[in-house]
Each structure stands twice: as C-alpha cells, then as structure tokens.
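Student: The following blocks contain the structures, represented as structure tokens.
Only the coordinates and a few stated rules stand behind these numbers; no lab work does. Because the structure is a prediction, the values reported are computed rather than measured. Cβ atoms are built from the backbone, for glycine too; each structure is taken alone.
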Structure 1
Amino acid sequence: MRLHIANKNYSSWSLRPWVLMSTLGLAFEESVHPFPTAGAPSGFEAFSPTGKVPTLVDDDLTVWDSLAIVEYLAERHPGVWPQSAPARAWARCASAEMHSGFATLRRICSMSCGVRVGLRPEALTELTPDLTRLQSLWRDGLQRFGGPFLAGDAFTAVDAFFCPVVFRVQTYGLSLDPVCAAYAQGLLDLPAMRQWHEAALREPWIEPSHEADVLAWGELLSDARLAAR
C-alpha cells in the first residue's frame, strides 16, 4: 500500500490514516507531496481523483478521503475499530463527528506542528463551544470504556481522528480539564506521533497561505522548524 500525504507540518487530514497505520504496524510506503505556493497546481490529481490528500493506493485500487481509507483498512486488518459492538458504534460516531464537525476549531487553529501561537481573547471566546463539546465527548468515551484510549485499552481509528486536535492543543496552548489533558498528552507521547512531529520540524517547506492561517487569530510565540531559521 502507498499512502499519499502532504506536508506533515500542516496536513491534519494526512495525519489520521498515517498515524493509524503506523501505530497498528500496517506495512505501507508514504509519498509526501508539499502543498503548492502562489496558486501553483498541486499535481495531486496524478494520484487522487479529488486532487486532495490523503489518498491510499493499494495495487490498482485508489481510496480517497480519510474516513473511507479507515473503513477500507478495517475490512482487511484487525484492530482498526474496537472489538465490542458498543465501543465500535461509539467510536464510529465520534470519528464521523470529528470528520464533519468542529468547524470553528479548524478555522481558528489551523494545524502547524512546529510553532507555538498565543491566541487573542476573541479567538478563545469563539472556541469555547467546540472545546466544551470536545471535552464532553472525550470524557464520555474515557469513562464509558475505561481508557486510556477513547474506546478502551487500545489505540483505534477514533483516537487517530483526534490526533490532529492534540497537535492543535499543543500549538495554541488550549486549556483542557485534567482528564482530557492527560488523554491529549498520551496521544502526543505515542511513538508514531513523535515520529510525525520530528519529521514536520525537518521539512524544508514554508507555505505562505498556511502560515497566514496559523497567525490569523494570534501571535507567534516560537518556531522550532529548521526551515524557518
């Protein structure tokens, strides 16, 4: 299998299948395609029918969209979703909610692994409903299924769907209650997450429109990326 992704620093959608496949030990090759600058064509159409990432290519079959990739993997590999039916149903609901929801969090907290940003008060106010729902959802899963992951004692697709969120929590210094903060730190400490973060810091690409999105609601506090030095 080959997984086509974009810049690790910016691409939250790419992270989801990548961290799932890496943590579950599924064999795959990655192809990184940096986002274009100044309106240049991306070239993503060469491997993706939508011109977007992530896209999984398995022999002559192409699977696009992160949720579709997860379901494709689940049909072929154990451990993608929880074993028990109640946990599996809950995990699918939570993943679908993340896939289509939390629009304010996405808009204000664009993913950038290598920087730290101080948000303005008005941004924090706008984020309150999404952060309240996020923590309610996480607490529900952790309490219902016993943790330390959202649907039980094993990392599954639902955790992968929230991995980009914990990078956002880190980047923007978002405040979480102790239970949710511990869960977020647990995801950040996963070997695959550390590997992704380290690779993001080493990337040579700085893309202006993504940079503008990151700073649209706050002030740059620090930048650990080698390309920014």
Structure 2
Amino acid sequence: MNNDTTKDVVRMHNVRFTWPGKRGFGIRIDDFAMQQGERLLLLGPSGSGKSTLLSLLAGIVTPQAGCIEVLGTDINRLGSAARDHFRAEHFGIIFQMFNLLPYGAVMDNVLLPLSFAPKRRQRTEQAGGAQSEAHRLLNALGLNQELHDSPASQLSVGQQQRVAVARALIGAPEIIIADEPTSALDRDRQNTFLDLLFSQVGHADASLIMVSHDETHASRFGRVAELNDIIRLEAAS
C-alpha cells in the first residue's frame, strides 16, 4: 500500500506472456511493484525469466494478458512507436554486453539516447547543456577527460561499462535497469562500479532495478527479491 511519501513507479498485475514460437514456455507475474527511489536487486539464475521480465517492463514486448503500469501509464495500451518513445524518455538501460557503438566516440555513445528523448535532452540543457552533462557523468564515473573522444572499442571492459552507465543516466530518466552489469568484473571492480552507480543514480533521483545471479551484492540494496518469487514459469497453452 502507498503512503504519503512514496508511490509506485512500476506495477505489474496478472501478467501472462508466451514467447511466439517457443513451445511449452510461458511466464506468469501475479503482482510486482517498485516504489519511487527504490534500489531493488532481483536474484535468479539463467532460465528464470529475467530477460522476459525486463523486456516486459521496458515495453520491448507486450503480454497476452495483464496490466503493466509505469509512471502512471499503462504501457500495454500504447502502440509500438509510442512504447519506443516512452522507453527512450523514461528508462536508462545498462545492458550486460553494454551494446555500445564500437567505432563511435565515447561522447557520441553517451549522447545517443538524447536523439530519441526530447525531454531528457531538455533536462540536460537545463543542467548546462548535453555536452557538459555528458562530461560531468563520465568524470564522476572515473573516466578521464582524454578518453571522452576515443572510440569505445579502444576502451577496457571496465571503461566501456562506465560509458554504458553514463549513457543510461544522461538526461535523468526516472528508471534505471541494470542487466547483470557486474558479470565481467572481478570483486574489487564490482564494488567500485556499484559505488559509482549508486552515487549517480542518487544524483539523478532515479529508481534502480538490477538483475544478477550474485547474492553477495544483496546487502547493498534496499530490497532484494528472488525472481522465482515474482515469476512463475508455466506450460504455454
């Protein structure tokens, strides 16, 4: 139940989804909610429905039944183009494999979401300009100024990861999704990365949902949930 100081940024109710062409596999999400400003860690192994949950949440796919409400909007009622626009404006996504443009400069990669999200671009202009905000994020994430114009392909894995975080955070989207973002890092680098991520998510006053199979991160999050407690795998009809 909501109170006067918090509200749900995500609500999923009675969601049913089956991947087209995948025989015998579907998922059910009876109830799932996430509050504004929450730092949520979802734990689960491969095959537990993690990718499907994130795709549904971000409106990449739509369920056959149920309601997915994000920031007060039932995204199932939006057309495909409108969902793409909604995702670009309100979600920052840190992909497991980063999905950077390898031959694009670091700055070009960070600024890319603003091409599809006018409200995010407007917020950067209010903060001093898109270029200035991109430099601020990269510097805050520990990426030296001299690397900002380098091709992403020339960076180390850890550096590419920080570019991916800056890209997700540029323009202060309300919801940050991090999909196994620490899987390629050793323990020390994982902790450093999470310190930086939490600092910048807090600066943007965003909500964070991170999916991982690594239980050692649990103590750092405000809420921890097992994917198996949220998602039910079931035979497709």
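Student: Given 13.3 as the derived value for mean projected area of the Cα convex hull in nm², which of the supplied structures 1, 2 does it correspond to?
Tutor: Computing mean projected area of the Cα convex hull in nm² on every structure in 1, 2 gives 13.3 only for 2.
Student: Given that distance in nm of label points 7 Å out along Cα→Cβ at positions 93 and 117, derived from a single structure, equals 1.2, which label among 1, 2 identifies that structure?
Tutor: 2
Student: Could you tell me which structure in 1, 2 was used to calculate distance in nm of label points 7 Å out along Cα→Cβ at positions 109 and 213 as 1.5?
Tutor: Values: 1: 1.5; 2: 2.4.
Derived from 1, not from the others.
Student: Something else about it: Using distance in nm of label points 7 Å out along Cα→Cβ at positions 69 and 149, single out the structure from 1, 2 with the greatest value.
Tutor: Going through 1, 2 one by one, distance in nm of label points 7 Å out along Cα→Cβ at positions 69 and 149 peaks for structure 2.
Student: Using the calculated result 80 for volume of the Cα convex hull per residue in Å³, for residues 141-204 alone, pick out the matching structure from 1, 2.
Tutor: It traces back to 1.
Student: For the read-out relative contact order in percent (Cα under 8 Å, 6 or more apart), a value of 31 was computed from one structure; give its label from 1, 2. Mind dumping the intermediate values first?
Tutor: Values: 1: 26; 2: 31.
Source structure: 2.
Student: Between 1, 2, which one scores greatest on distance in nm of label points 7 Å out along Cα→Cβ at positions 21 and 37?
Tutor: For this comparison of distance in nm of label points 7 Å out along Cα→Cβ at positions 21 and 37, the top structure is 2.
Student: A value of -16000 was derived for helix-only ellipticity at 222 nm (-39500 (n - 2.57) for each DSSP H run of 4 or more, over all residues; to 500); which structure in 1, 2 was it taken from?
Tutor: Working: 1: -16000; 2: -10000.
Structure 1 accounts for this read-out.
Student: Given a value of 0.8 for distance in nm of label points 7 Å out along Cα→Cβ at positions 29 and 53, point me to the structure among 1, 2 it was derived from.
Tutor: Answer for the origin of the read-out: 2.
Student: Quick one: Rg and Dmax of the Cα atoms in Å, for residues 61-188 alone came out at 15.6, 50 when computed from one of 1, 2, so which one is it?
Tutor: Corresponding structure: 2.
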